[in-house]
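Next come the structures, one after another.
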Structure P
Amino acid sequence: MATFVLVHGAWHGGWCYRDTAKALRDAGHTVFTPTHSGVGERSHQNHESITLETHIRDVCGVIEWEELNDVILCGHSYGGMVITGVADRMAGRIKALVYLDAFVPENGDSLIGLINKALPPEVAAVFVGGFRASALEGRSGMMQPIPAEVFQIAPANRAWVDRRCVPQALATFDMPSLLSGDGAKIAHRVYILADAWDPSPFRHFAAKFDGAPGWRVTKLPCSHDVMVDLPHELARELLTLA
């Protein structure tokens, strides 16, 4: 049986994988859905000093302390930044990487830098300007969640997502990825594009890796929150790696 570690995106928590994790467990697999410091059930730890490094260590800690190997590591959205850092440090324990409508950084890339690369300048400016303006409110350093409607999440699921998402430190989006290149040793990589919402920066990455050695690119017809809107379809896609 396979071991899955499912990593959420910004403002979310492990809660967002509820139905996908159940489907994988019902199929007999081991599943971990860690929540990053400062969000979800760990929102009491919220602080402007939390960075991408904090969240990479969160996930590395789960893999280390649960003594996991041959991990299928999936990261959604901002979680792509996190799993890339984890893979760079723990390549020997990772069987496959799955980028779920996610950012894929190279050494030195920050999430904000990748938004500027992946979207037209006028669209990127709206997103980045919104992050910085939100963090300036009350000089909190915290970004308010993007509403579920913007990500075109199914109307029936929007209230659930909006009430569970919480602010996240701007520093997590500003910190560059610091990578040695060891993650390149992982042979199996999948990119899953959520193909029913725009303006999406993730089309940039799907196009970049389509046909690249070691990559398989696939699409699902849904909003950005694939695990919320199509949890069982996502589980079936993940099971192809088991």
Structure Q
Amino acid sequence: MPSEQFRETMSRIRAGLRRKLTRGALLEDPEMHSLQQRLLELAPRELTQQAVAETRFVVIDTETTGLKAYAGDEIVSISLLELEGIHATGREFSTLINPGRDIPESSVEIHHIRNEDVADAPVLEEVLLEVVDFIDHAVLVGHHIGFDIRFLNRVLHREMLCHLKHPWLDTMLLYLAASGRVGHYSLEDVANFSQVEIHGRHTAHGDAVTAAKVFRQLVGHLGEFTSPVQLLIDRQFELGHF
């Protein structure tokens, strides 16, 4: 559970964020500055040399107003799940996000999150401390994870003048390595291959839970529990998908 000091810090940061934010404003807070330093000092190679079974992973999924992270679209929901090796610890962070703009009906049809659902939700900057603190020093996992990383990095660059340097694993690419197929596949496709039942599709939490279970199965298919994470990273690109 968060400490009283942490809750007080969050209360103070959120109070400040209710005022208009300027570029890099979060760095005026000592805790945010400390988190920025942790991101800047991350040593990706150290993480990739650890055995999969001994590595902390964070599975991430977001729902957004659209597909264009650098052309006006915003996050409307985010979920983070912690794994120790391939096993879920039960620790997670999930929240709706107020995107500060209308959610197009075309997006509502996919994730069913409407403007009224996020009217009282925090803006992403308000929970950035919790998101970065949760991720900490972990290898990131997700389905088409580059999409989620782009949205987070845009805000991190604007508000903390840094970005996620974390190694990452994409369950779609691991699926290609495990199945020998080529192309692009949905979470449903990969879950079916992995014999994982989907609950809460197109919700950040539901998709993160599914991706975590798929990741566990795919690592089993690839037989890399005791291998270094770097081997999984290499295998997701071995067929030359890009």
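Every read-out reported here was derived from the displayed coordinates using simple, explicitly stated rules and does not represent laboratory data. Small disclaimer: the values here were computed from a predicted structure and weren't measured. Cβ atoms are built from the backbone, for glycine too; each structure is taken alone.
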Value 0.40, calculated as FRET efficiency 1/(1 + (r/R0)^6) of positions 134 and 214 (r between Cβ atoms, R0 = 35 Å, to 0.05), assigned to which of P, Q: P
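Please state which of the structures P, Q yields -13500 when helix-only ellipticity at 222 nm (-39500 (n - 2.57) for each DSSP H run of 4 or more, over all residues; to 500) is computed from it.
Q
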One of P, Q was used to calculate mean count of other Cβ atoms within 10 Å over residues 102-109, giving 13.5; which? Q
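Taking distance in nm of label points 7 Å out along Cα→Cβ at positions 30 and 46 for each of P, Q, which is largest? Walk me through the numbers on the way to the answer.
Values: P: 3.3; Q: 2.4.
Ranking P, Q on distance in nm of label points 7 Å out along Cα→Cβ at positions 30 and 46, first place is P.
Rank structures P, Q by mean count of other Cβ atoms within 10 Å over residues 78-85 and report only the one at the top, that is, the highest.
On the way: P: 26.6; Q: 20.8.
Structure P comes out on top.
For volume of the Cα convex hull per residue in Å³, which of the structures P, Q scores highest? Show your work: numbers first, answer last.
On the way: P: 113; Q: 128.
That would be structure Q.
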Given a value of 29, 16, 9 for semi-axes √(5λ) of the Cα gyration tensor in Å, for residues 54-141 alone, calculated from one of P, Q, which structure does it belong to? P
